[in-house]
Structure I
Amino acid sequence: MSVNRRRRLLTVGHSYCISLNRRLAHEIAATGEWEVTAVGPARFRGDFGWNVLEPDAAEACRVIPVPVHISRPVHLMIYGRQLKALLQQQPWDLVHCWEEPYVAAAGQVALATPSAVPIVFATFQNIEKRYPPPFRWIEQYALARAAGIVAFGRTAHEVVVERAPLGTPVQVISPGVDVRRFHADAGAQARIRRQYGWSDRTPIVGFLGRLVSEKGCALLTRALDRLGVPWRALFVGAGPLEADLRHWALRHPGRVRIESGLGHEQVAEYLNAMDVLCAPSQTTASWREQFGRMIVEAFACGTPVIASDSGELPHVVADAGLLVPEGNEAKWARAITTLLTDERLRDELRRRGQQRAVEHFAWPSIARQHLQFFDQILSGPGCSQLGSHGALRSA
């Protein structure tokens with residue numbers, strides 16, 4: 001390899017259909033050290049409708065849309081034959097696959113990538129599961145092929161190190177947040193209050209996320225019903241529990257707003273409108289919170305956070321927010337009351353949250369951690385360093 005040639009990275013992920021999720025590829029390319037090509041579905045049906053991949057001229061990476069088949073459920077999705085051609089058409093230095101190792105697309109990438117090219121897989125999976133065939137076989141094949149694995153959190157690390165072949169380097173790296181898009185905006189709350197006709201200063205309790213049982217919206221409504229202090233509530237999200245939530249809101253006329261049609265470019269303004277964001281995720285037999293992107297976005301906006309202790313949330317929040325036992329309505333009501341009535345505590349949590357967003361979750365830092373991991377893999381076997389949260393990198 002010529003000393004002057006930049007390394008070439010091909011990164012693949014169904015989430016790249018949405019430009020926000022290509023930020024990692026953009027930031028890696030922006031360092032100037034790697035030529036980066038990001039491949040995603042030309043069209044992808046997500047939880048709330050169809051998404052179309054539209055490359056952005058401002059992106060530092062090359063973006064290639066590829067048709068996919070069977071986009072729902074996502075674990076059956078496979079890319080069109082263009083992906084195989086891309087994987088084999090030039091000497092990639094490394095392939096990065098942002099697909100869970102057990103899904104069909106991960107097996108497709110593992111099979112089509114030339115054997116001399118290292119592959120790094122990424123995983124959010126933080127519950128030990130035994131997949132039925134063929135997914136168990138796909139996972140075994142993908143993990144055996146992996147030159148390294150990025151675990152998006154300590155709880156994901158705990159699971160994948162038990163499944164990957166002994167000696168596979170595994171590094172804990174968090175997803176990132178755009179601290180330029182998500183920042184404190186003093187005028188946002190006034191704009192949202194005017195929009196809803198909320199002329200007083202009654203504090204706003206917020207929720208952002210899918211309206212599903214595991215995200216805890218029902219628990220939050222019950223906790224709000226317990227409060228003995230004035231409050232308003234703003235729910236931002238969509239999902240099967242929306243009708244139940246609107247029925248509950250009828251009991252609190254003028255006090256509750258539900259926004260189910262917002263684009264992600266509007267989220268920062270609504271986070272800024274909240275006096276506190278609640279993330280009451282509830283662990284189930286098949287799911288526990290894998291990260292909680294809304295929390296790091298709230299941190300960046302300077303919005304104080306209360307979160308449950310489900311899954312990865314304690315590691316994400318650390319000392320920058322309040323943690324509450326996930327199923328305890330009384331303690332949730334007390335924590336919300338504490339923040340709504342203690343302005344000094346809210347100010348302190350704003351400061352800690354913004355500092356944590358910049359120091360631990362800003363995308364340039366996340367991209368640099370990926371590059372360091374890639375460099376270690378390309379420099380040879382035997383890496384066993386400490387990840388960004390102090391978790392062992394090597395299985």
Structure II
Amino acid sequence: MQGAWTAFCTVLSLAAILLAGTGTRACAAAGVDDKSFFPLMAWDYVEDEDTIRKMAECEVNMIAFVPVKLLDACQKHGVKAIVYHPSITPARWDQPFDSVRANKTLPALIKQVNSHPAVYGYHLKDEPGGDQFAELAKSAALVRELAPGKWPYINLPPGMGDWYENDYINDYVRQVKPPILSYDNYAIGERVPFSYGFWANIHDIRSGALRHNLPFWSIILTSGHWQYRVPNDADLRLQVYGSLVYGAKGVCFYKFMSGPLAILDAPDLGNFRGPLDEFGEKTQVWHHLRNVNRQVKNLGPYLLKLRSDNVYHIGEVPERNQGINDKSLVKSLRAGDGLVIGDFTHEDGSRWVMVVNKSLTDSQFVRPDFRIPVKSVSYVAAATGKLLPFPDPWYCLAPGAGVLLKRL
């Protein structure tokens with residue numbers, strides 16, 4: 001992906017943009033119960049069961065690169081797998097995808113493992129250029145033919161602008177016909193509190209996902225490397241809740257282990273510091289990530305039933321985004337600033353709002369004034385998953401945190 005080494009070239013080409021500044025169909029297309037399974041995926045390669053166990057203990061429920069020999073271990077620990085095979089995914093992150101080579105391997109691989117309960121999809125390519133879509137389409141079509149309901153997994157690069165939202169995403173969907181959009185964006189630098197490119201990128205992904213009636217997944221940064229800092233608890237919360245407020249139906253973590261992604265010939269970058277350190281021991285990042293994953297696990301059954309209707313920022317509005325507007329459920333705030341709000345419609349017709357605190361240092365009160373008067377407001381308690389009466393005016397969000405509200 002950016003997978004270890006490819007991020008460097010992406011950063012070089014997009015740094016000026018990304019460091020300067022949801023679809024309605026959930027996961028049914030990938031053969032998973034979309035009413036209860038909210039994907040939390042480690043974007044990493046695994047070589048042993050112990051690593052899978054530690055991922056599962058962190059509430060990770062999917063892994064992006066899984067060799068066939070570890071499918072049983074994934075099932076044992078309740079983890080779904082994107083199957084990796086070296087004859088399908090290019091050996092280097094910067095090599096173009098070769099459908100002839102991949103399609104020689106896919107039929108036998110699918111025949112061998114497709115009925116395995118852990119299999120969610122098959123890994124094809126990371127961050128392809130538009131000139132690779134035609135080749136990827138041939139292998140994606142073969143996966144759809146031989147393994148209906150499984151995901152021919154492709155992850156898109158970061159980007160923003162009309163060319164990305166319209167040309168790139170439209171061409172990708174038209175040619176490859178993916179069941180899900182996946183993309184990556186890393187917002188936290190050693191000298192960058194939180195990149196506004198995160199908000200511009202997810203705006204464009206959400207727009208493309210809604211236009212094509214597709215769910216989208218966001219890959220966030222969970223490992224310090226190069227000049228990305230080691231994420232603290234607020235960093236992780238804001239990346240996760242910042243994805244959910246735009247309607248993401250899955251969140252992925254780059255990366256989980258503090259080492260190179262050798263399968264893509266991606267070198268050791270020298271300063272990887274992720275949830276598992278270079279000796280495979282749990283770090284403070286692991287504990288912070290488990291905490292926010294537990295929250296998402298409780299919110300997931302609600303989130304998967306919501307359609308994203310609107311997203312707007314309170315206070316400074318990032319590029320390509322908007323502030324409160326005549327369609328927003330919230331018309332003003334009685335307290336608080338520096339928030340991002342998402343409006344949703346539940347499959348039962350009820351209206352929901354998510355409020356996220358964009359500050360990485362300060363807590364914020366949640367005191368919205370709704371455009372249409374409401375009888376009552378409930379919230380989903382992230383610690384329990386229970387829907388409870390909202391304790392207005394006392395409810396306060398920790399830095400980077402969010403809350404999901406139901407209007408009645």
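Nothing in this text is a laboratory measurement; each read-out follows from the coordinates by a stated rule. What you see is a predicted model, and the numbers here were worked out from it, not measured in a lab. Cβ atoms are built from the backbone, for glycine too; each structure is taken alone.
So here's what we get for this one:
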quantity: Comparison of I, II - label where distance in nm of label points 7 Å out along Cα→Cβ at positions 140 and 156 is highest; calculated: I
quantity: Label whose coordinates, when distance in nm of label points 7 Å out along Cα→Cβ at positions 76 and 324 is calculated, return 5.5 (choices I, II); calculated: II
quantity: Identity of the structure behind 1.00 (criterion: FRET efficiency 1/(1 + (r/R0)^6) of positions 228 and 268 (r between Cβ atoms, R0 = 35 Å, to 0.05), calculated), options I, II; calculated: II
quantity: Top of I, II by mean projected area of the Cα convex hull in nm², for residues 92-163 alone, largest first; calculated: II
quantity: Value 2.7, calculated as distance in nm of label points 7 Å out along Cα→Cβ at positions 116 and 172, assigned to which of I, II; calculated: II
quantity: With Rg/Rh (Cα atoms, Kirkwood Rh) derived as 0.95, matching label from I, II; calculated: II
